[in-house]
Structure formats: C-alpha cells, structure tokens
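The next part holds the structures, each set out as structure tokens.
FYI, it's all coordinate maths here, none of it is from the lab. Computed from a predicted structure; not experimentally measured. Cβ atoms are built from the backbone, for glycine too; each structure is taken alone.
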Structure I
Amino acid sequence: MADTSVHQAIAHWKNWLRHEKRVSPHTYEAYERDVSEFQAFLLDHLGKTPEIKDLENLRTTDFRAFLAVRKNDGLTATSLARVLSSVRSFFKKLEKDKLLHNPYIKSVRSPKKPTRLPRALSVQESRQLMAAADVPQNWTDARDLAVFTLLYGCGLRIAEALSLNFDQKPDGDVLMVMGKGNKERLVPVLPIVRSAIEAYVTQCPFAFEAQGPLFLGKQGRRLGARHIQLRTQTLRRQLGLAEDVTPHVLRHSFATHLLENGGDLRTIQELLGHASLSSTQRYTDLETEKLLKVYNAAHPKSKG
C-alpha cells in the first residue's frame, strides 16, 4: 500500500468504518462528510491535490486552520468536536496501515462541548407515549409498538433494535445485542417486550427468514429508522410533548428511570453498552445531590 493515493486511503478507511468498526449509518455519513470537507480544505490550503506525504507533513496550525474554517461555516462546538474526531479516525487508520505518522493531529485540542443533557420523559409521559402507540389497527401498528417497547423496555439504540434479525428475537429473559464498536452485551427482556414482539410477528403478512430482518417495512425489507422517527413525531404532537422527543429519548428515559428508582450507574452502564461511566452520567437528568447519593451508597469508602 506504499503507493496508495489519498483517494484510495479514504476508500480503505470508509470500508474499515463500515465493516470492522461497524459504526452506525448516521456516524458513517457524518465521518465521510467531515473527511470530504477536510480533503476540500487541503486542496485550497495547499494549493494542490494533497498526497499522503502532504498529510504526514501537516502541523497543528494546519488542523486548527481547518477547524477555524468549519467554525466560520457556522458549526457548533459539538459539531466541531465530531469533525476533529472524524479526521483523527482517518489519520489513525493511515497510521495503522503504516502509510504515515503524524503526531500533530493528537495535539489538537477538541472544542469544548456545552454540557447539555437530553430531557427524559417522565414515567407518566412514557406510559402515555406507549399507550398512544398501542393502536392495533394493522400489523404496522403492532410492529411500531414492538420497536418502541424495545427502546424503552430494554434501552436499545434505534439502530440496535432495527438491526436485529429474526433468529435474534428474544424468546427468553435476555437478549444479545450487538452495539457500537462490534461489542456484544446482554440485556434483560421484560414479558411485555416479548409479548409486543410476538404480537407483531403473528400479524406480519411476510414470511420471516432466520437470518433476515426482524422488523420489516411495507415492502418486506428491513425497516428504516426514518419511519420510527416520523411515527414518534406524530405521537409527540398528538400528546403535546416537546419537539425534542425522539426515539433516542426512550432509551434515555429507560436509563433515567432506572437510576431514579435505585439502579446503580455501573449496572446501567452495562445495560446501555457504554464504554465508560462518564458516558452513562450524561444520561442522568438528576440533581447533583441525588447523583452524589448514588455514588456514596455504592462506594466502599463511604461506609467508613
């Protein structure tokens, strides 16, 4: 790969993201777009089409100049942090493939993201949303309810729920989930979750295949996230809920309600599939006092 062009290197990196890292489609699209913007920046910044050697020779000031351009384009600190993460991922792959070594990309400080926690639904609002979705007029209603029940009852990401195949359908008390970074985790399955899925499977007019998708669209193909997002939008407006209520809020509500009812952070971290405890803390919408109480109850040193 010594003579690999930047264009080929980007293609290898994208293939690595999709098939080895198994990032979500949303992350893949964002990373692909960010590195494409970086490539366009370098064309203007260097005055020529960049080569691998040019990438190796970039310094901290060059990367900062790129971030400054994107900031002038109107990107927020959160988006700029993702942009830097995208470029770092690309350079990490280049280094892994022994195409270059550029230590300067690691020295660029990530823009500080504002601390903003997504608002969880209250228990009552969660029940209202599930009840509103429980309108068994046809098989697609049963399917949507099954998806919502998985998100709220098991804390799944929408991509995790919709990527399930039929042979992964929960028949027992636990479900094996393939999460971010190709990491597997076990999550408990409540009877109501199994019942919702079975009701959908019974009503679905299509024949299921063991290695085929569990959740099907009207054409018999794997259901896309966009449909669930639109259905959530319809339900939140019907119930008068906030405009920021998305399918992901059901996962956030799952974690928050567990914590509010005495669940410990480590267990919730495992259920959500977070790599670090700090990620789980962002899902808690509790006052500092309540959060400290959980820590003190769990930490052995607090026992004196």
Structure II
Amino acid sequence: MPVDRIEEIPVTAELLRGMPLPQPDGDGDKETRGRVLVVAGSVTVPGGALLAGIGALRAGAGKLQIATAASIAPHLGLALPEALVAGLPETAEGGIASDSGKALAERASRCDTVLIGPGMMDEAAVAELTADLLTRLEPAGNPAGGGPRFVLDAGALVGLGRDPAPVQRHAGHVVITPHAGEMAGLLGCSREQVEADPLATARQVAAHLKAVVALKGSCTRIVTPEGRAWAYRGGTVGLATSGSGDTLAGIVAGLLARGAGPEQAAIWGVYLHGEAGNRLSRRIGPLGFLARELLAEIPAAMAALAEGAESD
C-alpha cells in the first residue's frame, strides 16, 4: 500500500510501552545519559532557553549546556544552576550574532544533541546561524567522527524553506517541531493551507528535509522522512500557552541525548508533554497552568509508563 494511504497510528500509552526508552544501568553516571546543548534565548525572550533547558533535564539528559546572548547569560546561569551557560555576541536586536557558528561548533561537537531556536527573535541572524552550524558539524553516525543530532524549533526553522541543504546533510538525525504558522512560513504558504491537510503537509516536509517532523496542534502529527505517521490527540487546550513549545523541544532533545532515535524521541516527547498537561488539568484546571509547570510533571509521567501503570 502506498505510504500516503496508510493511516496514522494513534499515540497511546500502550504504543509507548512497546517502544521503551533507553534506560541507564545502575552503574551509569550523568555522562551515560548524554549531553545537550541548547542554543536559545534573546534579550526580549530569555525564558525560551530556560524552559527548553529544564525540559531536557526533566526528560533525563545527564548534562546541559546553554548558549545564549551575552547580556542574559549570567541571569540564566543563576536561574538554572544545573547548566553550564555560555554567553555569545549579540545582534543589535538582542539575539545571538550570526557569526557565532565557529565557537558553537566546537562546543556542539562534544554534545550528543543540539537544540536550536527557542526564544530566538532575530530571524535573519538565527537562520544564518542555524545553516552555518549545520554545515560545520559532521552528521551523526559518520564513521570518520559523527556529530550531534539536532532538534530545530521556532526561529531555527525560518531559513529551511529557502535553503534546505544544511539540514538535508544530517538526514535521519534531525527532528523539527513547528506549529502550523511556522510550517506555513517554512513552505511559503498560508496557515490555512497547512491546516487544511496537516498530515500531507508534514509528510511533504519530512521527505524534503529528510527529518522527523512533529507538527504541533490540537492533534500533533509525527512523521518520518519515509512517510510513517503517528497522531497524538490526547492533549488539553491548556497546552496552547506561551512557552509550551519550548518545553516540548527541550523534552525531545533530552530524550535524544539519552539514546532514543529521532522518531522515538518525537513520539515520546509529544506524549509526555501532553500527559503533563493532562495531569495539571486534573489538579489545577483545564486553563491557566503555566508552561514552566509542565516540566515537573515529566519524570512522573515517564515513570508511570515505564512501570506499566496508568497515569494518576
């Protein structure tokens, strides 16, 4: 049967129990759970880096580094003492300067996963920086010395439609996490066109970029470059809040660092993010919980799945 006629698979607890996450053994330390580098934040939206970084740690990553605009780096270091925080040159708009690629590549080459995009508001600079970093780093799995895997979110998606080559060279080692508006910008079409057939749109982009796509929405679709598709419909309306996407991107990055494959990390990340919202909805209410509150729910949600228990 042609892949475009295969039904999308529902993302459920039962599905995830059949694809368990890599688990560290009793003798493992933080190095065995992987290193994440989060390239994120700006003077106007420093919280994107904070939410994404905590998301990576809550998902089980062992070590976290954050690279952000120089003027906010000390503040992020105090807010997130678990992370190494490096300040980078800034643009006039308060974003990370586009010529930071060389310095970032040296740091990223020593990490397992790199997340780029949350809270980065200078679109031109982040597009140039993302392309430069993807070009400098060797693809993961390269026998001559592979580099990290990538999660691209928000501002990092801006330039992919104009020049997909940098992300294509990392085929099979990238997850992108757009919402419908970001997907429309990537394709140069209207949001309405994306929403008219989100599954077909996600398949088109996944095949073109050779990346796993998690197209966020009330139903989030996860699609591989080969066209395999999953759909998560179990979330709550309260997830549509500022910073929620940053937490999801961080969770996916943390799962990748632990050793999950790109499609597994995306599927698990979307489910855990949604289940965190469900837990808060039951305890606080369906609306009004904050993106930062999602993060503390992630370990318990993972544990419930690992133990075969129903979520509380």
Out of I, II, which has the highest value for relative contact order in percent (Cα under 8 Å, 6 or more apart)?
II
With distance in nm of label points 7 Å out along Cα→Cβ at positions 18 and 66 coming out at 3.9, pick the structure among I, II it was computed from.
II
Taking FRET efficiency 1/(1 + (r/R0)^6) of positions 122 and 258 (r between Cβ atoms, R0 = 25 Å, to 0.05) as the criterion, which structure among I, II has the greatest value?
I
Can you say which of I, II returns 34, 23, 14 when Cα extents along the principal axes in Å, for residues 58-105 alone is computed?
II
A value of 0.75 was computed for FRET efficiency 1/(1 + (r/R0)^6) of positions 90 and 202 (r between Cβ atoms, R0 = 41 Å, to 0.05); which of I, II is the source structure?
II
Can you tell which of I, II yields -17500 when helix-only ellipticity at 222 nm (-39500 (n - 2.57) for each DSSP H run of 4 or more, over all residues; to 500) is derived from it?
I
Computed 0.95 for FRET efficiency 1/(1 + (r/R0)^6) of positions 10 and 194 (r between Cβ atoms, R0 = 35 Å, to 0.05) - originating structure among I, II
II
If you rank structures I, II by Cα Rg over 2.2 N^0.38 Å, which sits at the top with the largest value?
I
Taking 24.8 as the value of mean count of other Cβ atoms within 10 Å over residues 154-161 derived from one of the structures shown (I, II), identify that structure.
II
